[in-house]
Structure I
Amino acid sequence: MGIRRPFRVLAPGRVCLFGEHSDYLGLPVIPAAIDKTIGIYSSPRDDKSIKVNYIDLGTTDSFQLDTDVTYRNRRDYLRSAFNVLSRRNIRPSLGADLRVSGDIPFAGGLSSSSALSVASVMTVAQLAESTLEEEERVQLAFDAEVTEFGESGGMMDHFASVMGGIIHVDCGHNNRLTRLDARLEGIIIGDSQEKKQDTVGDLKKIRLTVEEGYQHLTSQIDDFDHRETPLIEVQEYLDKIPKHCRVITETTIRNRDLTNRALDILRNRRPDPEIIGAMLDEHHTLLRDGFERSTPKIERMIRAATKAGALGCKINGSGGGGTILAFAPGNEEKVAEAIKKAGGVPFFTKIGQGASLTILRE
């Protein structure tokens, strides 16, 4: 065994620029990592104990490495990382003291849970002196967060956190990944401080409703393909879909087409900010009216940001509260102040790098 030294893992949160609610439906998405992170600092122990201090939550945890780690509650992501990697024969031989902290708003639609899962997987692998490729980090973090607890969700967040930058992930084509050259500046996050009640339940409901809509379209349209069939062809049959899934199914297809258009724009290093802003507004309209994911406070914040000079705004994540993204190159200060006056908590952010591990001095 080599010399065991302290180390730090940082994993970023993300914004989804285009394709919210698409990854778990097997459709393309365009997320971007941000410069807000979850960090795990590890220092070695000489026994088989894992001692965890969740600094921001003011809580602690401890467990032993010589047994399967039981869960204290659902979504116990750090513990699940130890179990998921153990099944891959990646097991630390000695314990560690772990300190977990970060500056990603919790339950704000910026993937704090996925960042924690990525950071946890990388921490366990380092403790076990095992090297993981980027694709392995993505898969294991997804397993630790989603598969382990039998929940709905896609891999967009884990790809964004591991890879960094702006990426296009084709979730219906073996998760084929393309890095995009676009340079986007002037991003402000506005936190509504409205905590979402059941993110996982919301995703499951949307997925099941859309899949029901697909089934009806399949029975009406020869060779229907949710990834390829044009919207104009689908619209002829929408009245034959049950009302409860009609709008959300059409919205998913419009969302698909918007993401495809955005891919062409974001291949350019310097895309037209006005075009990007208009497309972000279009995306939010789909999320608000089609998926019903906005709130009155979110709408107030978006109206205020737009009036102050934002070129485009959208709600982040599963919606029903959380945060907005305001795109306001050159007007960042004015837009941040407007969000604050509307009752939100603004902060500036940039496109961030992927997850990293740093070996520290004693």
Structure II
Amino acid sequence: MFSRAYPLFRPLIGAIDAEKAHDLTLRALEVLPLPAPAADQACLGMEAFGYRFPNPVGLAAGLDKDARVPDALFRLGFGFVEVGGVTRLPQPGNPRPRVFRLQPDDAVINRYGLNSAGMETVYRRLASRKGKGILGINLGANKETADRIGDYVALIGKLGPVADFLTLNISSPNTPGLRDLQGRAFLEELLDRAFEARAKASLSTRLLLKIAPDLDDIQLDDIVEVARSRRIDGMIVSNTTIARPSSLKDQAQARETGGLSGKPLFRSSTVMLAKTWLRVEGQFPLIGVGGIASGADALAKMEAGATLVQLYTALIYQGPGLIAQIKSALAEAAPDGLSPLIGRAASDWANAGC
């Protein structure tokens, strides 16, 4: 019902402030009696991080920041859902306006600044959750914290028991200095302390690392080497970009600061995904995210090295019906199973960035 009705409301949603539209969407998901999704075709099932995913199409972090509607989101047909980003203490984020649609480009620029209700609120909501489905939580450091790594340690201890995986988000462009954690020395300490926190809490929750699409090859070499040496469970490639491609049509909105997501991110994030897959050499799975707006895009991500994919921005422009379209396209492309697709075009994609 929600999927079928979305095209009718799309013009109205597009006419109001982007952040207000975001909140209206969450309110609708809180109250609408969504039916259970149809069972996924067997060929869509994927194994990753020790879990069996009913399909590889997930929701990226950013839509349900405070874990208000995870179970409603599963009912839209996602194979997994990632909520957040969540910070240790509540924080309001950056001043409004902080979200800008580039409608001719099917893109969005945001500079939310990790606005979050905080880990205690998110924990209470998820601890009382009755639904099922593989759930991840995206973690971020408070803007004013004196110990960023300490924030991640606290978040792991608190939220690990109510999540299947936790994402160490070290790549948001909207928290000053956060991307510094992608440097080798910081990353080594972060992962060491993160795994210590998981062991101390006796958790089996998987730990994933989310990186930016704006890394050079030397930075990526360092990140993957550290991730492999610390035996990270997986990586998400990639976050939003601070770059502004010359192809953008909405040059007025393109001047806004923040992270760019949507179609213009597809190529650079897929190149970064392929480069990461080649360096990882099968040591752990990757989740591909950035600019997915069709079944062909999702297929390309898998061919570039993704075991699973995530989307968000395209839902703003196409609505939740896109989820079923992508799953249908993947099933048609690989009726005997998706695993043979993974990485088969990685070298081509990696060289496309040269």
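Can you rank I, II by Rg/Rh (Cα atoms, Kirkwood Rh) and just name the one with the largest value?
Going through I, II one by one, Rg/Rh (Cα atoms, Kirkwood Rh) is largest in I.
Please compute relative contact order in percent (Cα under 8 Å, 6 or more apart) for structures I, II and give me the label with the greatest value.
When relative contact order in percent (Cα under 8 Å, 6 or more apart) is calculated for I, II, structure I comes out on top.
Once distance in nm of label points 7 Å out along Cα→Cβ at positions 90 and 218 is calculated for every structure in I, II, which label goes with the largest value?
II
Bear in mind that the values in this text are calculations on the coordinates, not laboratory data. As the structure is a prediction and not an experimental result, all values here were calculated from the model. Cβ atoms are built from the backbone, for glycine too; each structure is taken alone.
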